[in-house]
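Following this line, the structures themselves.
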Structure P
Amino acid sequence: MSGLSTVSRQLVGVVGGMGPLASTELLHTVYEQGSWAVEQDAPRVLLWSDPAVVDRTDAIGGNGLGPLRDAVERAVRGLEAAGAHRIVIACLTAHHVIEALPPELAARCASLVDIVFDELERAFEPHLLLCTSGTAQAGIFTSHPRRRAVADRLVPLAVDDQRALHELVYRIKRGADPRQGIDFLRETLPRYGVSAFVAACTELHLVTREIAAAGLAGDFPSIDPLTIAAERIRNGVL
């Protein structure tokens, strides 16, 4: 018995390339646990991978959001024109410009930020917020209207730790071993008195996959919105 038929599966678009390793790893996560009998029943996913998009943290830090918004709009329009029913922007920092998109385009985008807050609202323990410095500066999570409801479950990093994490993320972008992220977690989580974290940067999806591969998911529980998005794409509910 196969899953959804090719007739009923909607095409999902992914705005990727920010960075390219994270968005291609998302596709890996979508397809690696498939239960379909034939490949024609597999999820229909179209990846728009454009690493030339301006640096999101630099844009938020003062270089201007216009080029970032334009690049995201161009990608979303391109995926929509290709037939994408729903679109995932595989960069948490780039979510800062979703509300600046034309309303009909913003409505097509599945929010990874909302996925995180949905999970936090069901959580019982505090989670350390791991994100880029751009996401932190923009307050994408800490200034979000839903933050108040989960204030005791979302713990931001101190300035020095935030800087260290941002540097780690950029090393991973350049091809560094994502297992370095496990070392960061081992050293950082205990200092905040927490055991769980939010992978609020898509590069950290590479880290959560390494955690799972090493059998350490129980040691480092996480909310990874890319893993959840992949599951929803695979199950035909995104």
Structure Q
Amino acid sequence: MENPNISGWDAMAQSYQDQSDISTDDIHISPFGPGALELGLIKPRTGERYLELGCGAAQNSIALEKQGATTYAVDGSEIQLQHAKSFLLASDSNTHLIKGDLERLNWLKEDAFDGVVSCFAVEFVRDLESFISAVHATLKKNGLLLLATVHPLGAFEWHEGDEYLRVEDYLNPPVELWNERSGPYEHGVTIFRTIETLFSVLVSHGFSIEKILEPAPIEIPLKSPYKGRYWEPYMDRLQKIPFSIVFLARK
């Protein structure tokens, strides 16, 4: 059976790409926030090999390639990869596109990459342990992981009028079921995990954590590598509650 999140992204890809403005010059880690390259989180060297997991339309991989890296971009959604092909053509990019389920990464070779980037994908992965284990194995010694995912506070309701967040049970954040069914009994899911859970899984699989970020919107949001109509309704919330949690980890 196909992963319902892949089917869900096939259904959402067109509207998401239409309503999002994602730069191919930097790595997006938070809506209206700064980019990872601008922050100096990643400094690829010419010829280094980078893998992007959950690439969407591969904008991050194109940005890494512009820095001199050889890039490989993986996504399970065929529709997202069709958008990626258009971006690659427009950017004259040689990024290698791969269709693959992030729940099944046992095909990755060991010690193959200098860096792995995954932005807003791991929240759709049910088996976090297997995902992080595969990432650790495919990185070379001292290889770098940049992992951006939804902040656990994103699981809770924002009250627009009074501008406060109602946190009912932070230690057991709810799983979000998508409105669109992927099959007669299947929903796609977004899994919110506590910071402790994310940190602990990374460390237990051998990573050293170098930085943890909770990015806020930048002073001039239009200069962010991640913006667009998709995110504009959330601006008030984003000014007070981080959308993402970002880990920079070393093997």
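We did not get these values from a lab; they are worked out from the coordinates using the rules stated. Since the structure is predicted, the reported quantities are computational estimates derived from the model, not experimental observations. Cβ atoms are built from the backbone, for glycine too; each structure is taken alone.
As an exercise: FRET efficiency 1/(1 + (r/R0)^6) of positions 168 and 208 (r between Cβ atoms, R0 = 35 Å, to 0.05), calculated from one structure in P, Q, equals 1.00. Which structure is it? Derived from P, not from the others. Kindly point out which one of P, Q the value 19.4 was derived from, the read-out being mean count of other Cβ atoms within 10 Å over residues 128-135. For mean count of other Cβ atoms within 10 Å over residues 128-135, the value 19.4 is produced by structure Q.
Which of P, Q yields -7500 for helix-only ellipticity at 222 nm (-39500 (n - 2.57) for each DSSP H run of 4 or more, over all residues; to 500), as computed? The structure behind it is Q.
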